[in-house]
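As C-alpha cells, here come the structures.
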Structure P
Amino acid sequence: MTNTNKAVTVFGAYGHTGKFVVAELMKRGYTPILSGRSIDKLNETGISYPGLEIRPASIDDANSLDNALEGAIAIINCAGPFLDTATPLIEAALRKRVNYLDMAAEQQCVLTTYERFSKEALDKGILIIPAMAFYGGLADLLATAAMGDWATADAIDIGIALDSWMPTAGTRLTGQRNTNRRLTFSNKTLVFISDPPLSRKWQFSKPFGLQDVVDFPLSEIITISKHLEVDEINTYINLAPMKDIHNNDTPPPQAADDSGRSAQIFLMEVVVRSGDKLRKALATGRDIYAITAPLIVEATIRIANGMIKKKGVVSAAEIFDSTDFLKSLCPEHLLIDIPTN
C-alpha cells in the first residue's frame, strides 16, 4: 500500500552526500526535512530549497531528535561517523516509530545495530536498514541477485575498482574515529582479517582490467552474512584508491558537471561460487558518494510503498527484490550485468 506521507527527515542534510540525498528526494516527489547539528549550515543549504522545513538537532539532545522526526515516514542518516550518530538516531526512530536508514560503512556500527535493536524494531513495526550505500548496500544487492535461486554458496568474492578516491571530510573523520580491526567471514564465522591484509590479483571488466587488489572488508560482510547461507565472504579493492585515501594531501571530491558528481569511475563485481559453478553480477557508474543517494532514496520509497518482505533490522537485499531494485537504477545511475538464473 502506498503511503501518502512523503516527508523524510535527512540528518546531515548539508554534508556532501546529504546534499545528493536531498536533491534525489526532491526529484522523486518527496519532501525532505533538513536536519543536522549546525543551524548555520542548515540555513545555507535551505537557501537552495526555499520552503523546506529546517529542524536543527543534536545527538546529545533526545528532544531535538524527536522533533526532527515528527511527522516523517523515515529518517535518512547521512552524518558520520556512524559509530557516534547511529545509536541515538535509531533510539529516536524507535520512540517515534519512524523507519531508519543510514549509509554506515563501519562494521562495528552495523553489528551493534543488529545486536541492540532487532527485537525492538520488530516489536515497534519499523524498518532499520544500516549500510544502504555504495559500501554495504550495493554489494549486498549484487550478491543476492547473483546468488539467485541457489539456497547456499561456498564463497562470495566482491571486487571493487575505483580510478581514484577523493575522500570527503566525513570519510576522513570516520577513518580517524573507527579504530576497530576489520572483520571478514570465513567458515561461516566473522573473523579478523590478516595483518597485513591479504593481496591478490583480480581480472576486472573494462576499463580496469587486471588489477592488484587488497583485502578491504566493510559493512557488506555483516549484512550479507546475516541473510545468505555462505561459507566465505571476501571484499577486495584495487590499490590506486587506497593510495589516494592514505595520502593526507588528496583533495575532497570535485564536481565535474552540473549534477555535482565527480568524475570518479567505479566498478563493483561480485562472484558467487558453488562447487565448480560461478555466477557474476556487476555494476558500474560514477562517484561512490553520489550513487549512495539513489540507492538510499529508492529504498525509502519502496518502504513507503509497502514493497518489503519483513520488518526489523534488515539489509536491503533481505527485504527488496534485488534484481528489480538494481534495474530501477538503470541506466540513469548504474549500468549492471546480472545473471539470469
Structure Q
Amino acid sequence: MNVLRAWIEERLGLRAVTLFLEKKEVPRHKHTFLYYTGSSILLFLGIQIVTGVLLAFYYQPTLAGANASVVRIMTEMPLGWLVRSVHSWSSTFMIAIVFVHLLGIAFTKAYRKPREATWVTGMMLLGASLAFGFTGYLLPWDELSLAATKVGTNLPKAIPVIGTWLTQVMRAGEDVTGDTLSRFFIAHVSVLPLAVLAFLGVHLFLVQRHGMSVPHEVERKGVKAPGLPFWPNFAFREAGVWLVLLGLLITVAVVAAPGIGPQADLMAPAPEGIKPEWYFLFMFQMLKLFPARVLGLNGELVAVLIMMAGMAALLLIPFIDNRPAERKGKIITGLAWAGLAYAVGMSIWSLL
C-alpha cells in the first residue's frame, strides 16, 4: 500500500492539495452561512450532469420522437419518472441557490477589489444556468413548452438592428420547428456544459487565488475575522448541508414529479394562461405592463432596453461600486434592494 501511495504521489503530487486544504481557513462572521451556497451549486450541477446523461440515453430530439421518448422514460424505464423529476427539480434548486449566492455576494459587497473578475465569471455562470433552464424547457416537446419557447424566442425581436437575427438564430429559422428542438438539444447537452465548465474552472481558480472574501462591514472594523479550519470542520458541515439538500430534493421530486402534456402541435394556438419558469416571471410581467407606446417609442423595445441596462449594470457592479464605504456605495446598495424588491413583486404579481 505504501509503495502504491508513493507511486501516485510522485506522479500526481496530491500531498500539496491536502496540505493546502489543511491550512485553509474559512472566515467566521454572521454571514458565514453564505459560503455553503457555493458548494451547494456544485452539488446540484453534479446531479444535473448524472441525471442528464441517464435521460439522454433514451431521449430522441426529433419531432416524432421527443414527446414519446419522454413518455417512455416516465412509464417504461425503471425509475425513469424519478430520474426526470430529480433532473427537473435539481435545475430549479441550482438556479435558486445561484441567485442566493450572488445576492449574498452583492449585499456584502464581496465583489470589491481584487475580486471583480470573480464576480463577472459568477454572472456568466448565472447566465449559463438560466440558458440551461430555457433550452431544457422545450425538450419534452409538449404544448406548454412549445408555446413558452415561442414567447421567449420572440423577445429579442424588440432589440434594434440585431433583434430579428437573434430570434432566427435561436429558432434556426423564422418559427419554432423541429430544427429549433435539435438546436436547443445540442445547446443543452454540449455547448452550455462546455461553457459552464470553462467559467466554473476560472471562477474556482479565482476563489482560491484571492481566498474567501469577508463582508465589507467586517473588513471596515480593521480586525481579522476568526477562522474555521476548512478540513475537517467546515468540510463536515458542508457534508451535513449536502445531506439536508439531497433529502429535500428527493422528497420534492417524489411528491411533486412533473407531468408531461400532449405532444406539441406546430399549428395549434398557444394554451391560455401560459407563464414562463419562475426565474423569468418578473420580465414576463414587466413586458405585460408596459404600454404599447412610451414617449413615441415601441413599449416592448423600451422594456427590453431597460432590462438589458439592468443586466449590464449588475454585471459591471464591481467597477461601478468602486467606493463601497462612501455615499455612492450606500446609494448603490439602496438601488440594489429596490431592484430586488421590484423583481420579487413583479414575480408575485405574475403568479397571482
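Between structures P, Q, the calculation of percent of Cα pairs over 28 Å apart yields its largest number for Q. Highest-scoring entry among P, Q, by relative contact order in percent (Cα under 8 Å, 6 or more apart), is Q. A value of -10000 for helix-only ellipticity at 222 nm (-39500 (n - 2.57) for each DSSP H run of 4 or more, over all residues; to 500), calculated from one of P, Q, originates in structure P. When FRET efficiency 1/(1 + (r/R0)^6) of positions 78 and 230 (r between Cβ atoms, R0 = 25 Å, to 0.05) is calculated for each of structures P, Q, structure P comes out greatest.
FYI, it's all coordinate maths here, none of it is from the lab. Quick caveat, the model's predicted, so the values are computed rather than measured. Cβ atoms are built from the backbone, for glycine too; each structure is taken alone.
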